[in-house]
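Before anything else, here is the set of structures, which you'll find just below.
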Structure P
Amino acid sequence: MRVNHVGEVCAQALYQSQSLVSRSPGLCAHFEHAAQEEREHLAWTSQRVAELGTHTSYLTPLWYGGAFAIGALAGLAGDKLSLGFVVETERQVEQHLASHLDQLPAEDLRSREIVARMKDDEARHAQQALAAGGVPLPAPVRGLMRLAARVMTRTAHYI
């Protein structure tokens with residue numbers, strides 16, 4: 001659950017920075033609405049981490065800062081690429097959450113409920129970004145995003 005919490009911290013940073021640099025008031029509203037839903041996810045994961053008697057990542061400020069910078073770069077690349085970045089990010093997160101659901105013990109109903117709801121929301125965020133004009137990112141960018149996510153996931157699992 002700590003890894004999912006880190007993902008929600010990063011989502012906050014991404015949406016906030018993309019909103020700040022967007023050239024479109026409508027797109028800013030889109031990012032702000034998605035960020036609100038991600039704040040709910042952040043609260044759920046934070047509470048669940050506490051319920052499980054563990055801690056959130058000690059590197060949370062680093063995750064936030066890095067994601068904020070990446071989101072700003074995506075936003076500065078233009079609205080269509082910024083939305084494409086959202087599509088790819090949310091698709092990768094959805095895949096991670098599906099994998100996490102497969103790994104969770106069947107009896108951990110609380111965690112399963114949280115992860116399943118987040119997975120559905122992330123899929124919807126990707127679809128909304130696509131419908132708003134997101135364009136596919138080049139394969140090397142998508143690969144780099146997957147690599148960065150793997151590093152973050154493995155590190156956050158322990159630290």
Structure Q
Amino acid sequence: MKIHLFERAQLVPYPLRMTFDFFNVPRNLERLMPAFLHFEFLSEPPPVALEGTVLEYRFQLYAVPIKWRTKIVLVEPPLRFVDIQEKGPYAFFRHTHDFRAVGDQTEMMDRVEYAIPFGPLGEIARLLFVDRSLREIFDYRQRELGAAMRSAVSGTLLKSGREV
């Protein structure tokens with residue numbers, strides 16, 4: 001099984017703790033998914049993600065319905081959390097989210113390690129579709145993150161129901 005790596009860094013115009021808290025709220029994942037995925041949770045997610053939290057959702061990619069179960073395996077506020085795919089389209093998928101204060105802003109680094117099933121056919125699919133889809137999803141998130149955080153901060157951060 002060949003492990004591939006996708007990395008993306010982004011400077012977020014909000015302080016470290018606020019940025020971490022935004023990403024630690026599972027519901028905010030919906031705000032960061034492109035409409036073409038038709039993303040939806042299959043069960044109500046908890047207000048915040050803790051180690052051991054399991055999230056189940058579905059989406060469509062290239063008109064193919066996909067169910068996914070993610071488990072949060074590490075939470076180190078406000079610096080890092082890691083999720084893995086327990087069930088889904090990949091043979092292996094681990095997503096590490098690292099956060100670092102840069103003045104009053106936050107550098108966020110995503111590191112996605114993944115493997116595709118189906119041997120050589122899977123590798124062809126990766127080259128034709130998977131890598132491009134990952135880039136498109138993270139490109140969308142990069143473009144929309146500022147607006148999504150402004151919206152969350154101006155209302156509620158959805159963290160434990162507290163007003164910000």
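Structural remarks
- With Kirkwood radius over Cα pairs in Å derived as 16.5, matching label from P, Q: Q
- Among P, Q, structure where volume of the Cα convex hull per residue in Å³, for residues 86-141 alone as derived comes to 62: P
- Which entry (P, Q) yields the derived value -0.50, -1.05 for log10 I(q)/I(0) by the Debye sum over Cα atoms at q = 0.16, 0.29 Å⁻¹, for residues 46-93 alone: Q
- The maximum of mean count of other Cβ atoms within 10 Å over residues 6-13 over structures P, Q, that is, the highest value, falls on P.
- Label whose coordinates, when helix-only ellipticity at 222 nm (-39500 (n - 2.57) for each DSSP H run of 4 or more, over all residues; to 500) is calculated, return -29000 (choices P, Q): P
- Parent structure of the calculated result 3.1, given that distance in nm of label points 7 Å out along Cα→Cβ at positions 134 and 150 is the read-out and P, Q the choices: Q
We did not get these values from a lab; they are worked out from the coordinates using the rules stated. Every value quoted in this text rests on a predicted model; they were computed, and no experiment measured them. Cβ atoms are built from the backbone, for glycine too; each structure is taken alone.
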